[in-house]
Structure 1
Amino acid sequence: MPKELHILIVEDVSADAELMEYELQNAGIVFLAKRVETEETYLMELTTFSPDVILSDYALPAFDGAAAFRLALDRVPDTPFIFVTGALGEEMAIDLLKQGATDYVLKNRLSRLPIAVSRALREARERKERKRAEEILRRSEAYLAEAQRLSHTGSWARNPKTGEDIYQSDELIRMYGYDPQDGNPTHNQLLERIHPEDRDRVKAASDQAFLEKTDANVEFRLMLPDGTVKHIHEVAHVVLNADGEIAEVLATNVDVTERKHAEEQIRKQEEELRQVLDFALQAVAVVKPDGRRLYANRGTLDYYGLTLEEWRSISDRLVFLHPDDRERNMREVLSKLSSGVPFEYEGRLRRKDGKYRWFLLRYNPVRDEQGSITRWYIAGTDIEDRKQAEKRLQHENIALREEIDKASMFEEIVGASPALKAVLERVVKVAPTDSGVFITGETGTGKELIARAIHKRSQRSSRPFVSVSCAAIPAALIASELFGHEKGAFTGALQRRLGRFELAEGGTIFLDEIGEIPNEIQIALLRVLQEHEFERVGGNQAIRANVRVIAATNRDLKAAIKAGTFRSDLFFRLNVFPLEVPALRERKEDIPILVEYFIDRYASRSGKKIRGIDKKTQDLFQSYPWPGNVRELQNVIERSIILCETETFSVDESWLVRESRQSQPASQPLSEALVTHEKEIIEAALTESRGRVSGPTGAAAKLGIPPTTLESKIKSLNINKHRFKLT
């Protein structure tokens, strides 16, 4: 946007001032004007208004234009001062010009006012620049003289009646190849130095200026005797007398040879750069901050099927964007353009055949010396192939995940038997809910895999899955393990520790072997399920718990409830959605699939190649009851792979017979006679172990149950274990 000029008008007739403003506005000059007509207001506005140019009438009732001019010379000597008057003699005009007035315009020739103002401002800028250069070199008259010479600016004044120059500066004379010491050359001698190809054009411009009594602006070449060619920029100004006739012509000549050479060099470089950009694989465009288009390389124009002029004429910035990308473009690109920092944007652009392709557009701003953005450079890279590859990869990943889920059958739950399918169908139904799940089944059936499958397909899948084996934690530490403890809560509690419930926050906690939890911990667990809160050991602050609880056991908890070792209210809280995992002997049709799966896994790990399975082994696997279920099958196959020395898989039958005998749970008699004979069996075991509960010779080992479970049973059955130490 053009800078708003401050114009101070010294005029007592408001209508004349309005005519001046009208002419300036018609010429497209942006300005703010103030009119004064007294010396007092004039002096005040010189300071407060800071005018860029002063337009003054010569004759005023209160004070005259000459006085205003002298005050301006004293207060604001660098501000252009133009007389706009109806009656100003030629001699007085020349005298005022010699004193420093910038120009004068007759009121009946106000059409010249915009030109005079523009030239005055330009000359003021030039004077300011020259003054700056002079200030740098003002310490030495020699430097000052050299600066004047180096400015390559000459001037002349011509008498229109005689056609001869009445004034020529020394630099002008040198510019034309003459020596100032030899005197001023004639007008014809100067014309002889103008390049033959430019003489007619220069003469035509001069004749037109004389005929129309307007200023002239022309560039031409000088051809010097030594063959040197100079480029000259001449600005001529006609000075009119009171009768409207040309009184004289004033002109400045500037040697712009260096500028012309630089422009030519820049033009060549731009042409070379344009050719490079035209051959570039990227689409390149240059636009102004307001979106107006300046340049597009050949690749861009060929893509759209447009000429440069057609591309520039398009005002709709979004016309080539895919309709689905336009709202995003308006939201993202416009905000980033206003920020003024480089950025990138991906969008689809329409090709000349109507098809859209993805492009990565990089925007980089170019700033001027003041830091204002003058244009944006945009480089577009075709990323259609990358986008399509990403899309294919995404689809392949989805398909692969589906295939993995299908092949793995719910996180390594391998099988296709009706019994297993029924369980998995119930998993699919309960997983998306937040209900608690109670998983039962013999040891080795894969209860934790079922729990993980439920978590994976729940809304908590992105949060932690924490598995806790309750039987593996000593009774004294299980509360701290589940709920955490505060510093100093007990001996050895050197710092605060988070429990498993806090670690599982937002996710799922899997409590395996839930039947082994002591009674006092059952109460705390019941509080978590009912109130969704707990306290750390040694703490007194309630902590909210947002955790899904999945529990599992291989014990008969209903019998434990009758025996008083498990709370019925906790059982009913856990048993919201029961799932029973079938034993392997109940889904024998899955055995071949499992065998093949485990053989492939362990053979790959050990670097062996198994091509077949012994027929006897297949029959043995089908007939064996598998008391240890899938875990036993897995262990047998892993052991066989380690010992296998051929490409045919086989199993030593004695392993299964031995494991069949040993796999009968030691706790089986306890489970069968739990209600009627439990106390007698425990007392007999304590008698044999002399009251010792834990350890390899303890009663728990003899009964085949965890020590914590036995301790709970001893307490609930009111057995005094110390009396057995005496027997």
Structure 2
Amino acid sequence: MFHRIAPSALIPVIALLSVSPALAADGSDPAGDRRPEAEGSGEDGNDDIVVTGKVEEPAISSGALGNRSALDTPFSVNTATAEDIEKLRAHSIADYFVGDAAVTRDGGSRYNIHAQWVTVRGAAVRTQLYNGTPIGSTQGADTPPEFLQEVQLLKGAGGFIYGFGVPGGIINYITKKPVEGDLATVTLGYQSASLFRQHVDVSKDFGGFSARLNLVQEFGETYNHGKFLRRGVALALRAELAPGLVWQAEGFYNNNRIDRAEPSFVVGGNASPAVPTYQDREVPDPVSGRTRFASDDTYTDGRLYNVSTGLTWDLASGWQARVSYGRSSNDQRLPYERIMLINRAGDYGLRLFDGLNINENNLALAYLDGSFSTGGIKHQVTAGVDWRDGVTIGAQNLATIQAGSNLFNPVPARWNYNKSRNIETRQTGWEQEKSAFVSDTVTVFDTVSLLAGLRYTAYEAKAWNWLSRAQTNDYKSDGITPTFALLVKPDSGSTYYTSYIEALGAGTIVGNTYENFGDILPALKSKQYEIGAKWSRTSWEASIAIFRLDRGANLVTADNRLVQDGVERFQGVEAAARIRPTGALSFGASGAFVDGKHHRATNTWLVGKPIHGTARWTGVLDVDYRPEFLPGFGFRGLLRYQGKAAIYNNQARDWTVYTPDVVLANVGGDYRFDVGGRELTLRWQVQNLLDTKYWNSGTATCCYSLSPGQPRTFSLDLSIGL
């Protein structure tokens, strides 16, 4: 097998090519006072940018730090643009950032409720935002990629930047905005096994008012024999109410249903005396992602929406004010299975979770951002306040255990339960967050900058018992999270920095899959230290970051209780680079080494043990080629090495269970051409070219230790400009 020949042989190659690394990310102006141009602006229609000076870095959303370029941000960031998403035929966060070695899939797959879960630098990331509005729960939150203008990723602790959130990273989805001029495209797509997609994207500029509408539908059979249907609509509006005063509104709704949704797979933490804890030191051999495990009686049905609106004022020169409000809702009916593995031979027990969860969030924000000079010293100041309110609603969410089957000859089970979408729900949780923040970046001699910021947050949460409706907890906390950074810019295309940032994670309301259901765990505090460098030149860009993240740990005990215990430490280095020897050819490389271990714990046996789901080594090589002798054609290829990862620390047997390492290959291309004056783009993509069998690793022993890797999947899209 290709992936067993010598996957580790890629490590020195990737390291060599990544010595100066971490790709400087593109971004956009989240405030919306600058609109994207209509697509297809490149001279040869391929949107490649070739200039003779420094590459301009668009602004990215840095929350309480205001809007600044990736080069001026003293943390590691990355951005996936709409063009990246389209050409990769990407469906999830792991796909959007497949070229970033620091981002890995977290135990899920394209067709189960963990599809959007990833780890960043080894740490699980659950903080996701829509245009700055948080989602209360990301479980099953499948955001239509067709609606996205870009996806912004801030790596590491982000408590000061965006308020409470699980330390590890923050993902901000920026939905498509109206463009300057008019745009109309229709896209028809196919993906194996037999999925068919239709997408319409229309933007109209009426002068002082503009609008953009997106419609999408996809249906058919998935590669693992599920029945798939999703339909969505998105609308964005923009109006110039007065010189320097812009109003924006955007919203989307998406319904995503999968019959025979892929189960989650568990090694250890089976949470039932009827099913033995995993017995062996190694995981079973990987099975094909095409294998059907799911029962005809299971499904997931998600209804996801987000709406937001805001006003942006351009005040005096260099100053901007913004007020905004957003609301998001994630409504998931999810009677799905959990496969609880027993041994390396592949025997397993089954658990049905008959659930319905609704998470609703509201966010209001007001801030002022600007710059001024005093005696040759420049200041960039951001100050503001925000308020967030979140509600958790759920069904009784019962679990049923039954005898299972075997991975290598599975027999789908049958389940007897109320399969209705409309079952009784009750409010089980509420939380509120109020905060104020201020930051100042002081620059002297145009080369040295000192950044300092503070955020004060007051947090409150309540929980209620589902059956008795009695209040079980009332938790309050407040605190200040600071950030400090030093940046040195010897020239306009280079930045050297060191930074320190703290984060507070919201208190966790323990779910009903645990014995201590309804408990509220205190807010987790984390600290991140980072030192790095970024370079942006005409023919290359690169960056490197050395980091340490310490965060409080949530652990599952042997009696299936979710508790806080100790500190997890993630430390290592990530690096990436892109070189463009010609305007038609570019090479990219990305590498990451992460040492993730339990640093402190009441259970001393855990100290020094690896953290679940954290691969020590990952690396990516990619190439993009648009040959001049074949006008309109583009080709790309990618190799990704994923190192082995711990998924179960078995104290009873004093060993750790790992998923094996793997090398995966993707290839793709596109062809742009005109027919009757209309621009057409044909895109194709093959993921897992060699059809390698492998396991995705996960961070949660209780729920999703691993999942079968995606098999070879072929995609073909045709976009027609109208």
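No value in this document is a laboratory result; all are computed from the given coordinates. Everything numeric in this text was worked out from a predicted model, so none of it was measured. Cβ atoms are built from the backbone, for glycine too; each structure is taken alone.
Among candidates 1, 2, the computation of distance in nm of label points 7 Å out along Cα→Cβ at positions 355 and 603 that gave 4.8 used structure 1. So helix-only ellipticity at 222 nm (-39500 (n - 2.57) for each DSSP H run of 4 or more, over all residues; to 500), computed for just one structure, reads -13500; which one of 1, 2 is that? Attributed to the structure labelled 1.
If distance in nm of label points 7 Å out along Cα→Cβ at positions 155 and 571 is calculated from each of 1, 2, which structure is the one that comes out at 1.7? Each step should come with its number before you reach the end.
Values: 1: 11.6; 2: 1.7.
Answer for the origin of the read-out: 2.
Once percent of Cα pairs over 35 Å apart is calculated for every structure in 1, 2, which label goes with the largest value? Please list the in-between numbers first.
Working: 1: 71; 2: 42.
Greatest value across 1, 2: structure 1.
Have a look at 1, 2 and say which one yields 0.90 for FRET efficiency 1/(1 + (r/R0)^6) of positions 283 and 555 (r between Cβ atoms, R0 = 30 Å, to 0.05), as calculated. Structure 2 accounts for this read-out.
For relative contact order in percent (Cα under 8 Å, 6 or more apart), find whichever of 1, 2 sits highest and give me its label. Walk me through the numbers on the way to the answer.
Working: 1: 6; 2: 15.
Answer by largest value of relative contact order in percent (Cα under 8 Å, 6 or more apart): 2.
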